[in-house]
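What follows is a set of structures to go through.
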Structure I
Amino acid sequence: MSPSRAGIGARATSAHVVSNGRAVTASRSLPEEVPVALVYNGTTQAVMMATPCDLEDFGRGFTRTEGWGEVDSVEVVPHENGVEVQMWLPEDRAEALASRRRAMSGPVGCGLCGIDSLDQAVRDVHAVEANLTLTPENIAKAMRSLRAGQALHDKTRAVHGAGFYIPDQGLAEIREDVGRHNALDKLIGATPDCSLGAITLTSRVSVEMVQKSAMAGAPVILAVSAPTTLAVATAEAASITLVALARDETFEIFTHPHRILVQPSQSNEAPDVA
């Protein structure tokens with residue numbers, strides 16, 4: 001497994017810890033949050049607030065999930081007031097990209113900043129074709145491994161995680177960030193072929209998380225929290241199996257259940273869930 005590096009992206013600060021009315025001074029690790037400019041062929045397309053680690057993965061993943069293909073090269077250039085991720089695309093794609101320039105400043109966790117139409121926000125996604133199947137034991141193991149692999153979260157208690165689980169190998173990659181969309185982009189950038197396993201998330205499943213997973217070709221999403229209704233509809237249209245509320249041995253399948261190998265219930269009545 002290739003875990004996030006907890007020493008990168010976190011900074012120690014002092015805090016007054018109060019318990020039972022008594023205060024002590026202690027050191028607390030907090031995640032860093034800096035402006036990260038995504039620059040293509042010399043032109044800034046997006047400025048996102050992100051955790052400054054795994055930024056090459058972030059740039060490659062962001063490019064893939066936006067539908068711009070693969071970049072020829074990536075260079076991370078630190079500046080006094082932030083970081084530039086400088087990437088180069090072939091000229092034909094760079095010209096097409098110029099027509100959809102997204103020079104914006106995105107707050108943490110924002111996945112649709114700079115989108116200037118509703119059509120762009122609910123863009124169509126291609127159907128994912130993959131024969132991956134998972135057992136309930138796979139799902140439980142994937143979620144346990146995701147939580148156990150969150151080194152930066154253990155230090156800061158303030159970041160999201162995204163992992164890639166392959167049934168025969170376990171959790172192959174994990175990336176973390178203060179922004180859940182950033183964590184997913186980093187993961188996709190670090191994973192050459194997302195069709196071989198399941199994307200696992202510590203966050204809720206919003207429509208843009210499904211869109212990004214579909215662009216990467218991931219057939220299954222596993223998440224700790226619930227999805228939105230639009231996320232479910234998008235996963236259905238993209239032929240993605242969406243599993244959410246996955247905690248311990250319990251989970252709920254919202255779309256394309258054929259990829260999850262479970263025994264049918266003896267009762268024809270569905271249980272009520274909150």
Structure II
Amino acid sequence: MYDCDTYLRRLGYDPVAGRPAADPAALVDLHKRHMRTIPFNSAGSLAVPPRSGRLVDLVDFDEDATFDSVVANGRGGGCVQMTRLFLRLLRDLGFEADLIAGTTAEGRRSYGVEVEHMLIVVRVDGGSWLADIGYAGPSFIEPLRLDGDLGEQRQYGCRYRLVPDGGGISLRRRARLGHWSTVYDFTAKVRDRTEWAEAEEAINAALAADGGGELYSRVVSDGQVVLKGRRYLTVRAGIEKIRTVIDDGEWHAHRSAILAGDAG
């Protein structure tokens with residue numbers, strides 16, 4: 001069952017000593033701790049039996065049961081499950097936070113919907129921040145500023161830009177030796193969870209057709225590791241390396257390391 005103090009202990013805080021304050025420094029720390037502590041786990045998103053009987057529920061899933069699996073047990077989960085729980089934590093701690101929606105290139109191609117990826121806009125101390133702990137990556141590790149004189153925002157050797165694009169915003173990323181690429185597009189419009197109903201239909205149809213691919217990731221001390229199918233991607237101090245894992249034993253070792261938090 002969802003419990004704020006259990007959540008904080010999972011992230012490495014001691015609630016007895018006091019909960020984190022609702023300020024920018026705490027937001028950055030919460031975001032980074034979440035991504036280092038709780039992995040993205042595509043199999044974990046299917047671990048809780050949906051009330052609807054479908055393969056996955058995005059709109060009306062059982063948050064208490066999902067919390068037990070994703071957070072309390074440290075199993076991790078998918079975008080919507082983790083983002084909804086993190087939103088609940090932020091609100092419990094006194095942050096003003098809401099859901100917003102984005103679309104990845106892969107999601108647009110696979111599902112054909114605009115409201116696909118789930119993000120959080122956090123307003124604190126007169127500023128707005130983009131929080132996203134539910135994207136497998138590679139992406140940003142600490143929240144990004146959404147207002148003011150943004151320019152480039154740098155983290156762990158990578159650079160980020162938030163570029164106005166039509167009626168929305170394009171998040172662009174550049175590794176230390178790479179080129180600028182689009183992570184996803186989003187708008188700052190506040191959304192209700194029911195707006196993911198169309199994505200739920202499309203994702204269930206895709207899962208029923210081909211089962212979906214396995215995807216795991218976790219933040220490490222200076223970057224991120226991602227295992228997508230047989231592709232193993234590491235980003236360390238902004239340096240990206242990617243290769244195809246052929247050996248089954250090695251693949252299982254990488255998967256286990258990501259889920260256990262031993263990926264470096």
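Here are the numbers:
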| quantity | calculated |
| --- | --- |
| Origin of the value 2.7, where distance in nm of label points 7 Å out along Cα→Cβ at positions 47 and 207 was derived from one of I, II | I |
| Which of I, II leads on distance in nm of label points 7 Å out along Cα→Cβ at positions 79 and 255, largest value | I |
| Origin of the value 19.5, where Kirkwood radius over Cα pairs in Å was derived from one of I, II | I |
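Any read-out appearing in this document is the output of simple, stated calculations on the displayed coordinates, not a laboratory observation. The structure displayed is predicted, hence computed values, not measured ones. Cβ atoms are built from the backbone, for glycine too; each structure is taken alone.
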